[in-house]
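These are the structures, in structure tokens.
Laboratory data are not the source of any read-out in this text; all were calculated from the coordinates shown. Worth saying up front: this structure is predicted, and the values here are computed from it rather than measured. Cβ atoms are built from the backbone, for glycine too; each structure is taken alone.
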Structure 1
Amino acid sequence: MDSRVGKGIIVFLITNYLRLVYWTNPWIKGSANPREAHRKYTPFIITFWHGRHIMGPFLRPRGENILAMFSRSVDAELNALTGEKLGLETVRGSGSRKDRHDTNKGGARALLLLNRALRYGKTTAMIADIAHNKAREAGRGIILLAKLSGRPIVPYIYAFSREKILEKTWDKMAIPLPFGHSVFLMGDAFFVPQDADDALLEKKRLELTDIMNNLTEEAYFRLGKSECMRIK
């Protein structure tokens with residue numbers, strides 16, 4: 001079978017499974033409205049944690065264009081194709097690690113494309129933590145994007161009452177299951193000054209990490225799930 005045909009079939013199956021999950025997991029009372037973020041902050045930078053981002057495309061309000069960064073890894077290829085099928089525009093790359101000396105030409109190019117999109121009024125999306133690095137710890141890339149663009153980061157958390165946790169994956173990926181409940185929470189607009197030096201960038205990186213971890217715990221608490229979703 002042609003690899004493109006095979007990928008197309010897999011993406012078709014994933015996309016329709018995610019649609020089933022979306023339609024059979026109503027939001028609980030108190031969930032946020034993503035349209036409000038677009039109304040107040042456009043253009044802005046949406047961010048998720050790895051392993052909790054798979055349902056992100058369903059938070060795109062009808063008529064809103066979003067440019068999302070996906071890793072260039074083989075693993076991320078299906079994620080990107082699925083995102084495109086569900087209405088996202090995509091760019092390939094990855095955020096830089098917390099070490100400022102880390103070089104990533106693909107990631108740098110993607111950051112420039114995201115920055116350009118923001119400059120022209122288009123909202124973007126970027127995962128906060130770095131693939132196959134330390135999960136639930138914001139990388140430097142998203143902080144740099146906020147600095148360069150002058151636009152706010154808005155953390156998104158979309159959690160489900162029924163999930164299968166893939167324990168052997170680096171990010172403890174959560175596969176949402178049908179026929180449960182869900183909650184969507186978003187943080188306040190998070191700005192990074194455009195004149196921020198290295199020390200302030202690091203401070204902002206740690207602040208974003210704490211905000212997103214606290215928001216994640218709040219989401220699962222609202223779903224009545226007592227286990228802590230942080231990865232130690």
Structure 2
Amino acid sequence: MARAKPAQPAAPARILIVDDHPAVREALLLRIGQVPDLQVCGQAEDVEDALPLVRKEKPDAAIVDIALKTGDGIDLIKRIKKRNKDIRILVWSMYGERLYAERALRAGADGYITKEHATDRIVEAIREVLAGRIYLSPAMSAQMLHRVVGRRDKSDDQGWIASLSDRELEVFRLIGRGMKTADIAARLHLSMRTIWTYRDRIREKLQLANGTELVRHATQWVLENE
């Protein structure tokens with residue numbers, strides 16, 4: 001009787017890393033390289049570098065930062081999912097979950113992990129999203145469940161920030177980091193006129209009298225959240 005051939009080991013899942021800091025990408029590369037079931041297939045620092053790699057390398061999952069060299073992570077998530085909805089996306093960010101996790105999930109992400117927890121949880125988080133599950137911290141999962149069942153804790157209300165669209169929040173963040181309108185336009189690949197329109201919308205939503213108040217408000221927010 002012929003003996004059955006031994007089963008071939010499954011190929012490692014292919015992971016794309018998108019982060020604008022080379023040292024961070026290298027740390028992720030080393031960590032993922034320590035496990036046999038995952039393999040980094042490419043690295044990018046911004047949206048324009050990432051999209052061609054998505055087409056060329058066909059990753060199983062992408063690890064995406066919110067803040068990129070040009071463009072922003074929320075926009076990249078939407079564009080990746082539009083091209084291939086089967087690619088799993090894990091957001092890996094310095095920003096706390098309360099600020100961006102729900103926005104990232106609405107954009108199409110499958111999980112969210114903060115960089116402060118990355119060293120001990122990143123592999124677990126990648127495996128979770130690859131398995132088709134949503135990865136969030138227990139605290140964030142409970143918070144979102146409370147919202148679904150209508151028991152949202154008012155003390156956890158994000159208030160004004162929830163009124164801003166994803167793009168408005170990104171413009172607001174860049175204003176708070178001291179970037180001029182022309183620089184924001186170049187970074188986001190938008191016209192200056194479009195950025196001024198976003199600035200006006202933000203001022204109206206936040207009920208700020210003028211551009212000076214907008215800059216002051218944005219700067220304070222960045223100091224408290226970055």
Structure 3
Amino acid sequence: MRFDRSLNLIGEEAFARLRKSSVAVFGIGGVGGFVAEALARSGVEHLAIVDKDLIDESNINRQIIALDSTIGHQKVQVMQNRIRDINPYARVDAYCEFYLPDNADFIDLSIFDYVVDAMDNVTAKIELIKRCKSSGVPFISAMGAANKLDPSRLKIADISQTEVCPLARIMRRELKKQGIKGVEVAFSTETPVQTDGRGVSASMMPVPASMGLFIAAHIIKKLAGL
């Protein structure tokens with residue numbers, strides 16, 4: 001059986017809880033792709049994945065779905081096919097959509113046991129957080145993984161405890177404006193590496209991949225009751 005080793009580690013009851021869980025992952029990039037992959041390989045049988053982007057050659061250095069053979073394909077379609085190949089019994093709902101306030105109703109968040117925000121857009125992140133809170137759905141938001149080299153500096157905590165991360169600074173400000181508190185995030189305490197300033201975020205696979213796996217491990221323990 002493909003999940004025997006997982007069963008041996010966490011036991012039948014915990015695995016059954018995990019298997020019956022539903023998780024939505026918004027953003028199937030350097031962080032979100034690894035979240036979805038880890039959840040699928042851990043036995044979660046209902047995943048929703050949301051991302052409008054196509055795979056670009058520049059994604060190959062860090063994104064699990066990015067291969068020479070997948071360039072130009074929809075990220076959610078490639079991820080959906082990959083998860084189905086990992087577990088043919090999994091239900092994978094793929095939404096090739098940008099998640100923004102004016103179209104957010106395309107997905108009902110209330111059906112999920114956990115929601116992952118791995119998007120880059122601040123407006124989208126704030127909207128998803130607001131809707132998760134209003135629906136009472138547990139969620140976690142990924143802060144910046146670019147311009148970082150040290151995966152050991154990753155943490156999960158309330159956003160009020162973040163430091164150094166430029167994205168977290170912007171998010172704290174915007175959330176404060178709207179009176180939103182109690183936002184769980186994954187972030188890095190590493191000072192961002194200074195790049196040549198060409199306007200493109202710099203990255204390598206270890207930090208975004210580790211952040212995605214870190215988030216997935218956190219969710220797995222919550223859903224399985226460990």
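General remarks:
- Among candidates 1, 2, 3, the computation of helix-only ellipticity at 222 nm (-39500 (n - 2.57) for each DSSP H run of 4 or more, over all residues; to 500) that gave -16000 used structure 2.
- Origin of the value 0.25, where FRET efficiency 1/(1 + (r/R0)^6) of positions 68 and 132 (r between Cβ atoms, R0 = 30 Å, to 0.05) was derived from one of 1, 2, 3: 3
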